[in-house]
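So, here come the structures, one by one.
Laboratory data are not the source of any read-out in this text; all were calculated from the coordinates shown. Given the structure is predicted, the values throughout are model-derived calculations rather than measurements. Cβ atoms are built from the backbone, for glycine too; each structure is taken alone.
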Structure 1
Amino acid sequence: MALEISKVELHVKENNKEHRTDDVTVKRLMVRRGQNFKITLKTNRQFQPDTDTLIFTAETGPKPSEEKGTRCVFGYPKLTGAKKAWTALVQESGRSSMTLAISSPADASVGSYNLYMREGSHTTPQSITNMVLLFNPWCTEDWVHLPEEAERQEYVMAEEGIIYRGSADRIGPLAWNFGQFEEDMVDICMKLLDMNPKCLRDPAEDFSARCNPIYVGRVVSAMINANGDRGILAGRWQTPYSGGVAPTKWSSSVDILRRWYKSYYSPVKYGQCWVFAGVMCTVLRCLGIPCRVVSNFQSAHDTDKSLTIDEYYTDQGVRPKESHDSVWNFHVWVEGWMKRPDLSGDSTYDGWQVLDPTPQEQSSGVFCCGPCPVKAVLEGHTDLKYDIPFVFAEVNADQVIWMLMRDGSKHRLHTDSSQIGQKISTKAVGAYRREDITASYKYPEVSKKERLVFEEAVRRGNEHKPRPELPLNPPALKLEITDEKESITGQDLELSLLLHSEHLQELSVQINAQAMRYTGVPDSLVYREEKDVLLQPKQDLKISIRIPFSLYGTKMCWTTAV
């Protein structure tokens, strides 16, 4: 008597719980690669492994192909000559049912799969289910495997978090709802992958490449912004925010992703760096790639890979608006956890990778950044993939101050190697507090090791460019500006300027206060004062400064820092 299968039980609730996706749904099968899930077949008689055969087919993408790894035929007993891929093993077998454990390989493409089955004597397969396959940080063979359970709970499972903003001396937490387990998030994230230009050009190749978290991370980085594709967020760094939502009004990725999906993939207005990063963290965690949001204070934007940030001032002490390089009060990106066997035969560059979805500079013609190994940034290995010179400059560039002379020439005043990249921050594991991870990006400032790494970064990344000039001798005059009291919006600013000289000096001191966006773009002058002073040798001179709110308040932008 031929074996007949009357019913297939998917054990969705149990399987999803085992695969830690039951917070998403218990209505459809959603599993992680490299890990068993079970199905039970109701049969007309007991399965006989000597004579009976079950043949399964798993397919993903519009053009499934065994050659590209998007189609796999497997069976029980194991098919002769079948490649190491999906597997089916019997867990229990009875007179009228059998339970099988099915597993995908740990390097299967993530995405939506159709699973078919037929009994060996039949030629027509029957559809079992449409299921979702995700990355698996719990699987040791998966490239995104994260060893510590506490970190998996934080960087994959946590739906709430903190994004840090402000300035190095005033870091402020912003509560953010990632919401990656909202039931519609998986479909939205899969659609995001489907809408990327690489998929639209060659879907067969794109679906095949979705086995690789390096590829997926780079695609997501490009699709979070809407520059050059049908991405999620349009960026805007100045008012007005007409036709959209001001970036500071967002506090959740969920609303943004739903708006994009429901608008048939029109960009949501508007985002800035922390919004881009928050949304990307949601997408990566949803797909199963461990992810955390990282904030860098005094963050450099180096446009020419020189690893220096050039700031220009007039002889009146005012910064003109024209400048390619800039220093942002803060900048926010994400880190994704994955192996990097494309860079090294060992685990040298495995671990946290910078992925930055904010559209700053193009990478291979696309507005994306990363994945960039944090370990490569630490050691100055700027000749590796991807975008390491740009990230290295963000956290460790030298800042060069120039004076623009009236005849058009420029004079280098000072080089500072310690101001860029301060208090690099992320939310601590299992706690609502800030964790400083600066040491994972660079060695202590002004240390010998830090300078050696900088020279290594210059050598590796700028072989055909002139080497940055060495720092000048210590300046003859030292200046320091400090707060006399805490600066509170709506009140006058009370500051002090401290001057110190090794020699007797008679000076005319020009004090200018200039508004500036958090991205480092200078705005108009709000305060100006000039004083003649006599500095005694080796003594400090303090000048008190008061800037009335009536002068600077009109320049405050209530949706970005100034």
Structure 2
Amino acid sequence: MQNKTKLINLILLLCMLLLHQTVYSQSPYVPLNHWAYDFLERMETKHAVRGVLNHTKPLSRKEFANYLKQLKENVDQGFVLNKVEQEQLSFLEFEFREELGKEKSQKLKYRSRIQKVKNQKTIKKFFPSLFYKNNRNFISWQDEQIKVFFDPVYRYKINYRRPDSTNKPEKAFHFTNGFQVWGYLTKYFGFFVDVRDNKEWGDQKYPLGNYTLPGLGFVRATSADFIYHDETKAYLKFGIKNFQLIYGKFKNYWGSTNTGSLLLSDYATSYDQLKFEYRHKKFKFTSIYAFLIDYHFQLEDKLQDKKYLAAHRLEVAPWDWLSIGLSETVIFKGRSFEPSYLNPVMFFRSAEHYLGSPDNMMMGLDFKFTAFKNIKVYGELLVDDLTTTKLGTGWYGNKYGFSSGVFWTEPLKLNNFDVRLEYARIRPYVYTHENELQYTHYNSALGHWMEPNSDLFTFSLKYQQTRRLSFSGSFQYLRHGANTDQKNYGGSFDEYIVPIDAYYPGFLDGAVEKNQAIVFYSSYEIIRNLFCRLSIQGNNYFKKNGKKIKTTSLSFSLGINY
């Protein structure tokens, strides 16, 4: 009994020592749309930061802080940043100051516009002391153990779309309101809550009832004039040194492709999940057990059917100039708990065979190569099903997709300029399954947003004129072999093959649809996370019947923390 008590005390002591050494290892994630991801990619491509494991997203605030420390050390040792990059680095040191250990403002070079305004003599007397106490967040509160940060979420967007068939533009409006709360509960727990309500209205008429739309979850229309939809992302993190355990509702993005990951992207709405992470300077291991909605249209309010996702991923950087990611995912339903898939180190393909092969299982491989300064080469391979003896025959059961790209920073020595070229291709029937286990959540793709039997070419340019102001432009060419009323050519997420369908479909067989899009985009940050955005887009869409539809659209938005 005494030996047992001593053993328990020893275990408790070791846990306390581990916890004592932990400093914000459980830090919340950086939202997937934050510009810090683009900055980190540029710095790695320019060799200012090396060995970055950034293809398993989202990254935590602590991970970003570690890369910023490496960047700052390299700058102190002589690596030259231009003026805009220096401003971006200073701002990010301000943004991640808790994780960098720079909580005292005198250690920071950056001074926010809010800080400058509220310190003016005429304003200082009247500025409420409750707001922007830390010069960053709208409301903040902290003591020795707890830190809580609150920010509002608002966005108003207006879009004008003019089809070539009419001189009258179609107007659409989108209003979002909500809030973000995040912080730390001691050094062991972190949390994040993001609540958003959305209303959309305009010239178009909406079908009445409850349904879903691409990229969204539950949508409700009580009038033909508008729709409502909402989304809440919320999670709690527990961390000890390199280990993380997260439970909550949020998105993931696994892979190297910029326009949409083939295996696990952020296109669908967020989903509940239990997530485990282990981080090392040379590798990162992630395991997910998630709960999805197998959506079917219903006239009345009713609990939707469930399906489940198990996924794990190992991202390794054996050298500073190369990283490789290996991933597996499996979709299953009919039972909420499957021990074989809960095992984070289980080989899912073997487990699926052991269980009788009833589930929708996929494998992914991605890489990035940054040996040459200012050039990043990357790609992905997705394997849904594969029979090697039938490779090259066009058999429908060989279901795979791939993507590749090149990212070039400062081409021809043009400061703050970036060029990107990407190509993605998905064979027919990819993501589909005979047991109605489609690779979707709320009817939106968990992988790439384009349907199977499609390819996409993208060319884009970006210019960062100042830290706050950026301009970009892109050209996209999408081709899709759609199904017809008579036959399935493997061009839909929702339709699996039946005996009358094409067993040896050629790529882009079926009714070919094409879309050419040119987009110009600008963004200006007025104060922290308050963005004014403008985009102009022209589309040439060729329908199944060969008819061409030309549209031009203009959108403007003003939003904070959106």
| Which entry (1, 2) yields the derived value 0.70 for FRET efficiency 1/(1 + (r/R0)^6) of positions 132 and 268 (r between Cβ atoms, R0 = 41 Å, to 0.05) | 2
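Of the structures labelled 1, 2, which one yields 108, 46, 40 when Cα extents along the principal axes in Å is computed from its coordinates? Provide the component values of the computation, followed by the final result.
Working: 1: 108, 46, 40; 2: 77, 72, 55.
Clearly, the read-out refers to 1.
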| message | If FRET efficiency 1/(1 + (r/R0)^6) of positions 140 and 220 (r between Cβ atoms, R0 = 41 Å, to 0.05) is calculated from each of 1, 2, which structure is the one that comes out at 0.95? | response | 1
